[in-house]
Structure formats: C-alpha cells, structure tokens
Structure 1
Amino acid sequence: MAVLVAAAMTGCAGQKEAKTTSGINLENLDTTVAPSQDFYRYACGGWMKNHPLTDEYSRYGTFEVLIENNRKQLQELIEGLASKQNEPGSLAQKIGDVYNMAMDSVTLNKEGMAPVKAEMDKIAALKDKKEIIPMVVELLNCGIGTYFSSFVYADPKNSDVNMFQIAQGGFNLGEKEYYLDNDSATVNVRENYKKYIAKLFTLAGFSEAEAQQKMADVMEIETSIAKEAFNAVQQRNPEANYHKMSYADLKKTFSGIDWDTYLKGLGIKEVTELNVMQIEPLKEVEKLINTLPVSKHISYLQYNLLDAAAPYLSDDFVTARFDFYGKVLSGRQQNSPRWKRAVSAVESMLGEAVGQMYVEKYFPAAAKERMVKLVKNLQDALGERIKAQEWMSDSTKMVALEKLSTFHVKVGYPDKWKDYSNLDIKKDSYWANACRANKWGLDDMYSRLGKPVDKDEWLMTPQTVNAYYNPSTNEICFPAGILQYPFFDMNADDAFNYGAIGVVIGHEMTHGFDDQGRQYDKNGNLTDWWAEGDAERFDARAKVMVDFFNNIEVLPGLKANGQLTLGENLADHGGLNVSYLAFQNAMKENPLGDVDGFTPEQRFFLAYATVWAANTREEDMRSRTKSDPHSLGEWRVNGALPHIQAWYDAFNITPESPMYIAPENRVNIW
C-alpha cells in the first residue's frame, strides 16, 4: 500500500544446529577475517560459505531460510486440506481448490491462453477513446493495474478517516530510470523487456510483425508516463505527494478522464474529497488517452492483461515471464518449484485464512508475551535516548515522547481475522479465481471509503517474515513469521535477543522519527510538530548519513543511493543505539558473562550482523540499488556499525582499521 512506510527488514538467517544458550552459532563466523577489517565477512562469512546460492534464488539469506521453513509448514497444512473433499463454501474448500488448480499443470497447459481470450478480444474491439476508461476499470476489477492506481486509506492529514487516493502507475518496470537511463546494465534490462513484451504477444497468437508493433506501442505509453513520474526518492517526501482536492476539482483539472465512469465501475457511489499523490504523471495519462490512436491503447491494455495473467496460464507464459523478471532483472537461473508457487498463490488470495492455521500450530503464546515485554523495554530505552539529545529543544522532545508512548503495538497475529465468506472459489479456471480474489480485495478496500480507519487491521499476514511501522496509525507490527531464530530465540540470552529482534524492534520504532516518520504526529497526521530550528538540525545530521552512503561503491561504477535509503539507514542506526541501551539496562538486573570467548557486548553485535547474512547476485544488487529503500545487507552491517561507539568499544576498533570513522564524522541522531 502506497502509504505504508515499510521497514522491510529484508534478508538473512542462520540455522539452529550447533546453537548454544548464547544463540551464537560459531559456524557462521569467518575468523580468517579480522572484525576491524570487514565485520560483515567476520560475522557472516561462514554462513555465506555454508549457504551457497542455488539457481532458484537471486539472494539467499536468513530471511529466505525462514521463508523456506514457513513455506514447508504451510505446504503441509494446505496439502492436508487439498487432499480431502471439503464442505462447499468452507475455507478448507477454498484453500484446497486454489492449491489443486495451481498444481494442475496438465489442465493449465491444455488451456493455454484460453482463460484470457474473451477479455483479449473485448479489448481488441475498442473503437473509441471513450471506451478506454470502462476497460481500465474492468481490468482493475480483476486486479490488473494500468495507467494509474487508486486506493482507499487514511487521509495523511486526517488519519482517522479513509479517503480515496490516486497514485502514479502504468509502467511495469516500476522505476522510471529503467526507461530513461542509458548505462549498459539499464539498456540491457530495457532491451530484454521489449523482447518479453513481444514474446507475450506471440504466445497469444499474434504474428511477429504484430507483436513488434504492439511492443512499440506499449513502450511508447510506458516511457511517456515514466518520464513524468516521481522517482523513488521523490516518492519518499510525504508533503510532495499530497494534493488534496474536491471531486469537482479533479474533474476540472483532469477533464480528459471520465471519472464518473471510473468510480461507478469500482462500485464507489460518492467521493467528495480525494488526494492525487502525483499530478504530473496523471496529466500525461490524460494527454495520452486523448491524443494517441486507440490502437496503441489496445496494445497497452492487452499487454497488461497478459503480463498479469501469465503466472496463472500455461507453462510457456510462466516461463516467458520468469525469463525476464526472474533471470534478467534479478539473476535467478530457474523458477521455484510448482508447489512453492502454489503455496504463494493460496497466500496471495487467502492470506489471513492460511495465517490463522499457521499461528494455531506454530506460534506459542509465550513468544508473544516475551515480545511484548521486549517492546516495552525498547520503548523505555528510546525515551531515554530522546531525552538525552542535546540538538533537540525541550518542547519537541515532549511531543516526541508523547508520540512514542502512544505507539500501537501489534505482535504475532491480528485479534480479528478477515472474513472470506464472500469470496467464491470455483473450479472454472485458475486465472478466474485470481480475478475473483482480487475483486474481493478491492471491494473490501473501497467499501471503507469515508469510514473511520480500522487501526487494528494488519497490513501483513502473520506468516510474513518481516516487520513494519505505519505512520498513519503510529503502529509497529511484528508478525509471527519473523519471531523465530535467528531473529528471536526463546532459549537464547539477552545479548542475542537484544542484538537480533531487539534491533528490529528499535528499527521499527525509529521509523516513527526518521526523515519521513518524524513528519507525522502521534495520531498519524502529516503535520509539522517540531519546534523552530529542530528540523534543520535533524536534516543536517541526516545529511551525514546520506553523504556516507552515497560514497559506498556497491559494484564497480555503481554507488549506493544515500537519499533513497536514508529512512532505513536512520532506522538501523536508531535501532542499534536504542536496543543496545535496553540491553545494558537489562544487564543491570541480569548480568551476563563471556561465552565461547565473546563478551555479552560482542555477542550483541554478532547477533545483529547474522540477521543480514546473505549471498546476492550482481543483477539483484543492481536492481535493489535502483529501487529498494533498504541498503544491501553487507552495508546494513559495515555501513551502520562504524557510527556506533559501543561497537568500537566491544571489538577494540582503533583508528588503524579501514572501517574506522572519526567521532566528529559519525552520524548522531537517535
């Protein structure tokens, strides 16, 4: 969801074997490297050697280990239902039928493109530009995005009320640079993308010449929108993405788009006010709809249908899609086995229903209790850190502490589960069910328009290996999926748990005060609550982080993007400082000794680093550097720790170390 500031703690995990009560697995280390030379290799080199990349992965780290474990557990639960005759309309029937259809390669290969043929023909029959928006809505009701996107969520400046919002979209590579940059790596992606578009059209029965023409039409439209779109950094500025207007003004400002038809097609009766997040790309869409021949729009709409449907069609479509998005964009060599894709499909359509089964079997109540206590300790520590900041005025501190005290904490799973009784799963086609599931999700979202925001709703399923902070609800959320080793271990000591899940908790809390989160108050409203001069002092300190990461060379000739990753880097920095303080506080009551030759402080930082252990392909590194607001795992260790004095003290890092940063040049915010 566009308004979610996700703290996607993305990537890395150790195994349980050889685990001691310290939680530190000595096999993860590479002691041939000194911690002062390359702490990431020192802490994670053994793990990386023992977990080489397989053809299926573009990156394999601790997150992927947990995702694999969770997926096997889900497979067992889902196949248990899929093997039985279930009561029609029951969740068991819905879950089982989706899985069985996803696994039925014989039927899918026999059908070919038949499941989308009627819709392809309907698009081909368009004669007039007035028919474009009705078709856009028809596709959207099947979950297929085209020229722009729309959603219902909290008004950024009135967070209690759900508001209709429009955001840029329509270019399937996601980042505008893919269409505009001319370095060799980007040109390679773009040329392969063109081949992929043409391939889908040939698979759909068009001649090579027709496919080439249609590809050119698609690229013309996507490139035109991309030119006017906000880049990833611009999208991180909440104020720049807020343009509230009346519905009458929307119709006046973008008169070339039939908004009445658009809303009616989505089942929305009335909109009085809305937010257009990005004006310029929507203006470009209006121009394209009214100036380009309808034939070009037909090509574009047909391509979006084929691209969205490809994973649900025959193997030749699945392979074509994987060859581009999997191989070219991320460097993967082979697709995931069918059963994994089938489990993911069930999750995408019936996520919380699967989550309910998962937590009942695999998430102990004791884990939730311990997490709630950890969160409270981290809140106290962040409060201490806020009070201690000399650069911040007392009035801003007071409001910051109030915001911290009102964090809405979610652990494990939601108290109220989604109701899927209105979602029909039939035995007609795999793609038809994907459409119905998307329609169910859209109807659920659009039905909230004008109603109070449900602050108890979860924006991730419980089985997700991730965590997030959402500024609109001032909430931090830790799904059950991430609450296991190497993030969280009920049997490990405080040095381990504060270094791993403690930093994750502190990371999410710090998002409430990063360059984006700090612009929202305790109620989730986008408003300036900082005393005069404090924001400028914050920005000056944040610039140290931006400049530091801008100078990191990820690959030869490719630098990290310090502005894009600022929020996540600040959250890592704050998470480390806050969790370390909470750990020191905990040790006053429960002192720890050395284990395996490591002090408690050293084990804290080793646990943190292990969370980011991963092997990553070059293609994936390039893609993430262009689009991911998170730094690569190596730099979440080697880029974050040199700004933390406690790390220097723990490992006796001296000015001779290549990782050493003079104290006056270190980031110092939270």
Structure 2
Amino acid sequence: MVTATPIINAFTAGELSRHLDGRTDHEKYYSGCRRLENFITRPHGSVFRRPGTRFIAPARHADRRCRLLSFDFNATASQSYVIEMGDGYLRFFADGGMVLREDGTPCEIPAPWSAAQVDAVNTVQSADVLYLVHPEVCPHTLTRRGHDDWALEPMVFHAPGWNIDVLGPDGVASDGRQGNSMSLPEGTLFEGCWLVRCAGGEDGGEWFRYLGTRQLDALDAALAVTFRDTPDKDASDQIESIRKADGTVRGDFWRRESVSHTMPKAWKDGSWPSCIGFYEDRLVLAATPEKPLTLWLSRTGAYEDFRLNTSMYDSGVQGEPLDDDAIEITLSGSRVNPIRWVMDQEHLLVGTNASEIKVWSGTDGEGMTPSRCQRKRQSAHGSASLPAQLVSGTVLYVTRTRRKVRELLFDFSSNSYRAPELTLLAEHVTGPGIADMDYAREPDGVLWCVRDDGMLIGCTYLREENVRSWHRHPLGGGGRAESVAVIPGPQGDEVWLVVRRTVAGAERRYVERLDPAFVETAGDARDAFFVDSGLTYRGEARRVICGMEHLEGETVQVLADGCVLGERMVREGRVDLGREARVVHMGLGYASVLQPMRLEMGSAGGTSQTRRKRIMGVTLRVLDSVGGSVCVGDDRPGAYEAILPHHSGERAGHAPRLDSGDRLVRLSGGFDRDGIFTVRQDEPLPMTVICCVPEVVGE
C-alpha cells in the first residue's frame, strides 16, 4: 500500500470538458474541475459559493419575452440603471429597486419594439444618451433627463438649415427671389451645403442647397439676410437669389433637394441599420437588410450627420470630401455575410457572419477619412448577432453557431489580430448556444452568459493572469435565465437577470439581481444570502414574515438570524418560521457542487490513472465557511460526510460561527479506479474553498 496526499491548490481552469479526463499532461488539468456548479472562481485560485438572487419585481408581462439593457450614466454617483425592454415599453431599475414616479407608479415609457424584436435591438451609449437600432425600426435615442424622467425619440437627421424659411416682404413664405429674406438664428454659420426652405410658389415645400461661396456669420446674434441677384461683394447680410425674375432656379448658386435630412439614401422604412458603435468620435451604423455588408460612419463629432461631402463649391462644382465628412464602406467577399457587430479599438473591428475584419486608415497613427479607408480580414471564424464585449484590450465574441466564445486580440509579432477559442477546454459549457452575455469587471472579472435553455454560466476571465475558468449556475427552483445585464454598484458590478419561473403551475417572469459576494463582518452567517428569487426581512422580532407572494405555494429555504430553519411553505404570501427572528432570508434553495478532476499521484510504475485506489479522507482549507459536505465518488446521496456542522457545539437559537482553516473529513468507501471526490453545499450558508488535500491509498 502506498499513501499519497496530492494537493489541489487552484481551480483557475474551471469546469473542463470530459474529453480532458485523461489529459494529465495538460497544464490546466490540475487546476480544473469535472463539475463546478454554483461556485465562482476567484483569480487567486479559490472558489466561493455563488450568492443568491434577490427578487426585485415581476416583469411587466409574465407571458411575453423581455430583456435587460445597462445604462451607466455616472457610476461614481450611483447613477447607473438597468432597463427592462419589453413588448412596447421600457421600465427602469436602480439602487436595487424599480424607479418610481412621484405618485408611486413605475417609471415607464412607450417603445416601438415588440416582444419578438427586443432581442435584436443593439445599443451604444454616449454620456446620457443611449442609441438603439433594429433593422425594422428607425434608430432611436433614449435620453435621461432625470431619475424618473426619460425620453425615447427617433433619431433626428436634419441637415443644417432645414428649418430656415424664405420670406417675402410681407413676412409670408416665398420662393427666394430678389428682395426676399431669411432669418438666421443665433449660433449659425451659414455656408455651402446648407439648406433653406421655400414654402411658397409653385415649388412650395421644397428645400434648396446653397452652392455658393459666401459665409454668413450669425454666431453672436440672429441675422436677417436679404436675397439679391447681385449681392454686394462686402455685404455680410446678403446672399444670391434662389430664383431669377422669371422664376427659374439659379443653378450656379442653388440646387433643389427632395429631402431635408442627412440620412444615407439606403435607409428607409423596413430597412434600417442593425448594428451600432463608435469609432474615432464617429457614430457607426451598419448592416441594413438590403445592404448587410455596408457601414456608415457619421461626420466627426456630429453623430446624426451622415453627409458624404460638405466641402465648398466653386462655380457650382463641389470640392473633394473633407477629412471629417461621413464615410460609407461596403465590405467585399465572395458571399453575402452580414455584419453582426462593430467594436471600437485601435482599429474598427467588424464581425460578420463568416469573418472578423479590421477597418482603419491604412496607416497606423492616422485617423480614418473618406480618402484613407482600408479593410482587411483578420480571421475567418464568423460571428453571431450578439454584441461583442471589450475586456482589457481583448474583444470577446460569440461565433456563428453561438456555441463558442473567442478572444480577438492584437498580436504584435504578426501585426494582426488573432482569435483563440475561449471555450476550447470546456466546449460543453455553452450547451445549445449562448443567447445573451455581459461582463462584470468588479470584483473578480466574470463574463456572464445566458444559454438558450435558460442555464446561467460564467467565466472568470483575466487574460493577463492566465485565468479562464468556466462555471455553471443552475438557478434554484428550476428557474431559467433569459437575459443578463451588468451595471456598476457600490460593492462591485451588479448582475441583473430576467428569470422565467413556474410558480403555482403558472409561468412568471421576474427581474432578479445577483447579490454581492458575501463578506464576513459579524463572525457568523446572519448576513449570508444564499437563496434564489429571495427576500430579506430586517426589523423587530417576528415569527410570521409577509411579502413572499411571488413564490406563493413554493417551498423555500429559510435562514433566520444566521440559523438554518430548513424548508417552509409559502401560504398567502407568508412564511411561518416557527420562532421569532430579526434577520430572515427566504428563497428557493440551490446546490453548489465542486468536483476536482480524477486524482493523479504518479507511481513507480507510471501513472495512477486506471489503478485501484481508495480516498481515505480529504482535508479542505476553507475561509469564512459553515456547513457543507463531501463524499467519495460522483455525488452519491447518503454517502456525504459533514465538513463544518453548524449544529454541534452551538447554543440553540444562536447563529453558527464561520470557520477558516483546515478541516479533515474521514470518508468511507472502498477501492475504485476513478479517484473522485465531491464537495457539496445545499444549505443557505457561505462556503469558500481555498484548496483540497485528499489522502489516497493505492494498491
């Protein structure tokens, strides 16, 4: 008999594919897990139990799909919001609750997107304005005017001067002949390419573009300008007439326009851009249904101006486009592969259905202009129509099948972008496909994803520390996540979810928020929140707690003053604790499971894999933990041994203390060839595992 005590001192590889069950030669094997459920990996190497989700509010419609959007107005001033986008409405959440108006009703505004369209809405934010696009709905802007004052409006693409009217001597709208006038509002610098509106005459309601070279300065005060067939050369308040005396248009100075906006001609009802982003202070819109390979970049600093040429005219001939003019780019390719996302990096990165492309000026260090614009394919993996995430200089995106996540990052040795696969060692974790994702930078750097089947998964991702750890999070009560959004919060980034649940036989949709990671402050577990769709009561001692109507008829777990009271039934929205308590956490229970890879100790004759062995016990080094159990094998009911019993040595009715340090658990079991043990926490209590040291006897 040979006894070995191999140490498992890190879990930073996360849950690994079963295809790696025999890859003891791989560097990630010894820091990986066969199962990692409802545990979150920390960059240090430890794992801690996922906090529970707090019930915030029911979604507006229980039977219709909705999604969450993040709106980070000012993280330092706690002015970040989560937006519930549903069938024809927007609602707002902040500070752990729903935003209410002064009369106590939810802050809600109408929206043009149906429940079937909300998943295809793409967004980008600039200061207090959120831009939203959908291929079937014209682009919109959402503006925050106050905590409970929001405005959703179609984007305005008016050309400069579109509302400047030409007036006759009597002040009535006219057609721009000699003697007519117009009034330039304060702050205006009228020049070439500006419009005026002729509302009278046979061409009433049309706009005319100025092709001349005169500049009219009304920056400091409003200016009245007179139309003259031959304006005074030095006059600052005269401009060439639009029409001659016989009514014909003076084409050397003016050109009739059929529209007064700056939108590209390709945009129209039913064919709007579907992707949006920023690049070099330009708003980028891309991929209409009729032109899926085209990008439109606005004029620099003018996000709603898409004029391709605003240069001056000379004798009716316009010059070359200016460097800050709008840009239109159509990607080439042997097939039509629609653009799926755009990302602002050193270059403009574009994900299409078949490849990932960089668009830039062609010369590093120079800005992109209409005359300096290049595009070059960087990889050929293809992208899904999910917004990419920018994480520390790396772009994380979902591939076309929605079952792989890749890292698009710049490689200085090849002077190009590479796209290694982030899910290579855990291809199973994405299941049927990813439906939504967002990244929580604080405190641990986790990419949160929602799968098509409702499973919530996460990946602790810090590339610079070589940490890429996937973990799965089955929600308590069989809940199925449908959307995820992340906003800054006072204790780190907050993860918000839309969860579909079946309660009392009926389908419900709830907005829930993942609780911050548990931090021990009182030496016991009274502030530990480890239930899903749960609520907390704090106040005078009570035996019956109300307010649980959202889980009517369900069995919930209860933690009262740090003590586990077991399961209770919710009846008429109330829970009878059986005794009084001041701090009570109630919600749906869930299990956290940690199962390292098959043990490998080596032997004089080679590997210990497939050899018979027996795990005599396991020493777990824990931090601020209580409860939990461990067994030999793969989750064997009835074979678990307690790790940190919370009933022994404690006075009745008092919260168990939290333990830190090493805990040796002797295990019963015979010899087998697997070399597997499983750590489990079923109770609403905290657990952090630093390392594991099994004691193994081999034949």
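Rule-based calculations on the coordinates, nothing more; no lab input. These figures come from a predicted structure and were not determined experimentally. Cβ atoms are built from the backbone, for glycine too; each structure is taken alone.
So distance in nm of label points 7 Å out along Cα→Cβ at positions 32 and 56, computed for just one structure, reads 3.6; which one of 1, 2 is that? Matching structure: 2. Given a value of 14 for relative contact order in percent (Cα under 8 Å, 6 or more apart), point me to the structure among 1, 2 it was derived from. Matching structure: 2. I have 0 for helix-only ellipticity at 222 nm (-39500 (n - 2.57) for each DSSP H run of 4 or more, over all residues; to 500), calculated from one of the structures 1, 2. Which structure is it? Only one of 1, 2 returns 0 for helix-only ellipticity at 222 nm (-39500 (n - 2.57) for each DSSP H run of 4 or more, over all residues; to 500), namely 2.
Ranked by Rg/Rh (Cα atoms, Kirkwood Rh), structures 1, 2 are topped by 2, which has the highest value. In this comparison of 1, 2, the computed figure 2.7 for distance in nm of label points 7 Å out along Cα→Cβ at positions 392 and 496 is attributed to 2.
Consider the structures 1, 2: one of them gives 7.1 for distance in nm of label points 7 Å out along Cα→Cβ at positions 328 and 544 as calculated from the coordinates. Say which. Of the options listed, only 2 reproduces it. When mean count of other Cβ atoms within 10 Å over residues 376-383 is calculated for each of the structures 1, 2, the largest result comes from 1.
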